[in-house]
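In what follows, structures are represented as structure tokens.
No value in this document is a laboratory result; all are computed from the given coordinates. This one's a predicted model, so the numbers in the text were calculated from it and none came from an experiment. Cβ atoms are built from the backbone, for glycine too; each structure is taken alone.
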Structure 1
């Protein structure tokens, strides 16, 4: 079997108005209009595999990654290092899982190999350790009134918690109080300001105000991650868990070694490619830290890959972010991800277990090319 070509669709799928931010908080960045690329690697057989890039990935990187796959036998590719060039590396070079458009190419290769072998991708990652993965609802910057309505929507769909984006300048107490009025203390809130609580003092003051509500699950990235002394101060002072969003094992180790080895996090939000996530999660697990899988408001292929990765990581016990299905106009896959009482069932079909919706793809495609 040989990979003969790679098809690339550049797509823009806008968000559903009001689903992410309240109108008064809508930013001018147009982040949802930043293009993504959908790829399909084809072979000289009936089998193919699909992948999805991060938004904003330069098309040149997608082309470069695709060319490194064309002509190769997918069954002979090392799944954890699809661009591996061991003969070109120094003997002490431990780098694996890197290269142009790596995450999307890895998704497509694993999807292809899984389809060929008749097994789900999580089998290639080491095997699923759970038949369902925890998932929370998600919202951007919203007013207390809109946040209340969002929680009502989340409860109707069976969610047990929500992750929110926020800033210290927003009415944080009023917002979490409105959520508490609907969901009570049992409906938990992951508070993620993307480092925009600015200082340890402001973070601690807000935590003291929110503590009586009893609905905070965790504070994630309250201040810049470079301010380790600030994290040490926050970690000693607040009563609920503190987390960082980290993309590699060394970042996890730095957080664990801070404060004289006592560490400054109680859990971690992790990213990385599918195999990269496994390595990052294993680093956290060695220290006894639970984790969850982050996202970037993605589409259906990427979100499905996150479910596979989360299902294969023993310490991924916290609610993950598989959110594009209800924030974007379309997820571009035939059968959307399903949510059941705060969980996503672990996919059991061969490969990723999802298929491109070509009708939807046509509606949102800005350009298309095939590399041979």
Structure 2
């Protein structure tokens, strides 16, 4: 129910209400079923330890808004519990202290998570009415000057992971009589024509969400000095380099800026194709910290028990084969994976002083 106007009742103006959506008395919470099996272990007097967890998770009765006919329904959309999704994976964490003496120590820790996601179903029947969706549901799009075709890039569809890239397949460039090049795409379905709608000449070309997340860190200590670092990474996914696509259209120049490489590429239009889809694997050095601990015995002060000096650099560097500015995107969220003017995380330097009383 929602307000839909006013009327006069007993000489006073009152608000009137009306139904503004199809009622569904069977709506309920989504239901999640999870099975997890794990093992924790420790050996060599706890110098080496770890955990291994395997999980299988199924979410049923997913909520989704479906298009329905009028009549028998009052409105054209209905919220209902119809979907099912699965998430399976293995997570491994290890910790080791290979060196542990009075003057020297080394500790290492790391973890890796393998994950697999699939949209099992998004259709069903409610009160005798079949509730279905488009075969390919667009989650994210990208548009720019000169891009006139279907702008959808990231999709979800039954039987695949959420956040898949479904794109026209690059089939070289074609050159006109003036020497200008434009994109050419493949006739995927072989019908002799090119259609670029959601169900047209496009192919599943990988997923935006990393299949593997990993991290590794360690601390080395020598007497009063210590050095620590942390690395994180994502693997098994792709990134759509829309920034380069948009800035490589010579047809938009000089009204809009272009990259230096655009002249060499020589393309005079903008078109979504697999040409701009790249592997997104990366390793990011999150921080490196160097510290020195000055004990109380060297201070000669009764009220100070110790001092610590440290220098730290955050976001030191990112190792990747991706050609854009940064591979660290919002690719773990619904509709992520598109690089559209994404700037790298800032590198920061920090000097620290800690006093222990």
Structure with the greatest value (metric mean projected area of the Cα convex hull in nm², set 1, 2): 2
Origin of the value 22, where relative contact order in percent (Cα under 8 Å, 6 or more apart) was derived from one of 1, 2: 1
Mean count of other Cβ atoms within 10 Å over residues 162-169 from the coordinates reads 19.5; which among 1, 2: 1
With semi-axes √(5λ) of the Cα gyration tensor in Å, for residues 58-145 alone derived as 30, 20, 15, matching label from 1, 2: 1
If helix-only ellipticity at 222 nm (-39500 (n - 2.57) for each DSSP H run of 4 or more, over all residues; to 500) is computed and equals -500, the structure in 1, 2: 2
For distance in nm of label points 7 Å out along Cα→Cβ at positions 234 and 306 computed as 2.0, the structure of 1, 2 it came from: 1
